[in-house]
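Values in this text are rule-based calculations from the coordinates and carry no lab data. Predicted model, so just to flag it, every value in this text is computed and none were measured. Cβ atoms are built from the backbone, for glycine too; each structure is taken alone.
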Structure I
Amino acid sequence: MGFLLSILYFLTYYLTPRVMFGPLAEYRVELILAIILIVVSLPALLRSKVFKTAQAPALAGLAFATFMSVLVGAHWAGGGLSALLLFIPNAFAYFLVYIHCSSKGKLQVLVLLMLFVCFFVIAEGAYELHQGLPQGSAAENADMSGTYFLGMNNSQGEWFYRLQGKGQINDPNDFAQLIVCSLPLTFFFWKRKRPVRNFFFVLVPVGVLIWGVYLTHSRGGMLGLLAIVIVALRRKIGTVPALVLAALLFVGASATNFTGGRGISTSAGEDRTTLWGDGLQLLKSHPVFGVGFGQMPEYFGHTAHNTVVVCAAELGFCGLFFWSMFLLPSLKDAAGVAFKKSDIHGEAVMSDTSYPLGPPKLNILDEAEIAKFARLLVLSFTGFLVTGWFLSRAYILTLFLLGGFTEAIYEMAYDRGMVPERLRFGRVLKYSGVMAVGIVLMMYILLRIVNLTH
């Protein structure tokens, strides 16, 4: 019951209550669903080992930073509670995935859910394209509020449309990020020596997803796809050939108007780098708790268009530390399972065969499948981080879904003796602090270099 309600919960937050429940949405069905889900999931939550993961206290710390950022930065106690109510439903996803996705079938269903959301929006967009979108002088004055497209001018002043979702993905770049994160997970359904099955169940969906990214005309989405290609192929064909292939794909994408006529260059992104600098200035003036969750537009009229900068500016070093504390062990654990031949000290990690595991069950992942899924998660995180470099989405549902995926897989790998214990909590704290300071310094140095080139 908890798993099925979780699926419904995720669908509601991605597609919006209005799409899922129609006129019933005005009765706050999503809130009722969340309350029921908490009650149903509480016994499993208390029995699980989720509170032994570093991500659990990291999310509690993020919730604290979210509240304090508005209380201290914006001097608004009531706004702190409102900010918590926006943050907690997303962070809740981590716990739901960890406690309910304990089998191969459930993991597959959750991947299918992410794919369904992508296909649903792409199908709606395709239908609207078939019906015809306003063109010419009428396009700029047309009411597009109820559609799945955003109209805008490109670098040449030409009008074009970009596909977007609703709710959390109501921006073309946000929707592109979801597609980029979901695409690698599609290969979880790949079966060796099954070409017909792979063509229809993997390659065709991947083609549709790439077309969806094209319809968003997202520059970050395109770079995210290229980053996935590089990371996925570098171990097979080498880093240099992977980079060459990615460069060729970049040229091909540019030639096919993948970004809708908007350039990818330092000068083309000058407005964003200016916002990054503005965000760092806010961090400098409000270093501990930031200016408040979601408050950066109140200062500059725009958000930072960078996940790291928006987290630092709005939640300060406190929030950035806990955000790093969630991301760092997630990346480390995903990579640890994916490339499990050695741990962080370079020592061999062997499967524990002291006790017989018994015959594998039909719905249980074997070691090869666990490692494969972890490698796909590494690619998904790669896509999230690259697209997030151009998006202000530090605390969205997708990140916490991926984190939950990772720890569910790590738990399976640990139970089978594939990996060592998780990183000690003290080290997580130390490394998270280093990461938080390091990424701010990296942003500062990058902006200095960009400013010197102008």
Structure II
Amino acid sequence: MSSIAPLQSKHDAAEQLRHQAIDLFIAGHKSSEICRQLGRSRTWLSDTLARYQVGGRAALVSRSRAPHTSPKRIASDVEAAIVRLRKVITSGEDPQLRYGNLGADALAVELERAGISPPSRATINRVLKRHALLQPRPRRKAKRKLPDDYPWPGVSQANQLHLLDFVSRVMVGGRRVYGCNLLDQARRWPYLDAILSKTAGAVGQFLVGAWQEMGLPSGLYLDNDVVWRGSGSGQRTFSHIVRLCLLLGVQVIFTPPYTPGANPVVESFNGVWDRNFWRRTDFGSLSQIRTELSYFQHYCRYRRAWAEFDNQTAAQHFAHFVPTLLAADFTRHQQPPLPLTAGQVHFIRFVTEQGTFSMLNETWQLDPDRWAGKTIRATLNTKQQRLSIYHQAQPDATPVLITHFNYRLKERVVPLPAEFQRPTLALWSASDVSIVKVSAMC
């Protein structure tokens, strides 16, 4: 008489599959490989990982669909999940979450992702306090309020404007490293790297790598560091970075010197980078930083929920966005000197009491009676060799052309290559209305 083994229940098979996924994940297999091997979707794997992250192996048990009847027991389960999740993040044991946010909002999103209905934010905070896991919020420095006529670029679409900044830190052992942070303002999508020396070649390679992966923007917004501004003394000279941007059809926007508050979105991101990434690990090598940055970057793109995105992640909110990628075989930036290409470079400047402003080591005079203390945008059109000065009275006002100057260049300006000609998104609403007598200066 043959014996027949009992059939494995559907729930047991699903549970076993979840355990296999966790085993593969712990062994270091990539998400795509795990999904392919087990024949499951990325969403299924993400849900499985979320369950494990908040409840360990016990959370992989197939759940009954019967309604819960003991509110007290549910509260205990939820409390345990909150405590475990917080400890998983702070311990760094899980690369998917080791650089995640610690606040009640972030924990609520992770609970929901794991299939647990989160309690109120106040309740989450009470649980954290009860278990001595509540950390005081860092004090924020008072920021300088920029004037109402500061000409903020208008940003509403993905890849309309990329924000660039660098943070300097010292590794274990005393060697300095520079964190490279590029952020698509509209979708809060970061591209991150680290370099040992802030040279034009290294920054150029960083930008090329970023735009090959996340797509070319209409504009690049950055401060006045000499590496990307150009010569510290020469007039009407352009850096390798500005030339690279113009060659690719990207407008460059320089903020006023010594005004970190002019780039608040990336400054806020730098704070998260410092708090969630740099302070949680002792970094001793560039390779270690780059490996860990990939986990932090993945969290920011695929796990961090945003209130302005209806508590969706950047990846979810912009799931259908298709960027215009820079070709993977682009190497022109490695063969300087680059030509000066037709395009626009913008300089946002505060006008002095004497009516002057400076850019590229040159000072320009405006009517002090009218423009002293104002904020202007000086737009250099390299093809026309003209410097146009705009004023925008309010953030939602139309920029008005107040004057322009001739801007004779020292070299030939080449047309934008056909391969980089594409529809671009306007950064300001344009106006050619002149409200003062146009002046000219060679």
Exercise for review: Compute FRET efficiency 1/(1 + (r/R0)^6) of positions 129 and 337 (r between Cβ atoms, R0 = 41 Å, to 0.05) for each of I, II and report the one that scores greatest.
Suggested key: I
Review point. Out of I, II, which structure matches -21500 when helix-only ellipticity at 222 nm (-39500 (n - 2.57) for each DSSP H run of 4 or more, over all residues; to 500) is calculated?
Key: I
Study note, to complete from the structure: Working back from 14 (relative contact order in percent (Cα under 8 Å, 6 or more apart), computed), options I, II, answer is structure II
**Study point:** Top of I, II by distance in nm of label points 7 Å out along Cα→Cβ at positions 105 and 417, largest first
**Key:** II
Review point. Which structure, out of I, II, was Cα Rg over 2.2 N^0.38 Å derived from, given a value of 1.19?
Key: II
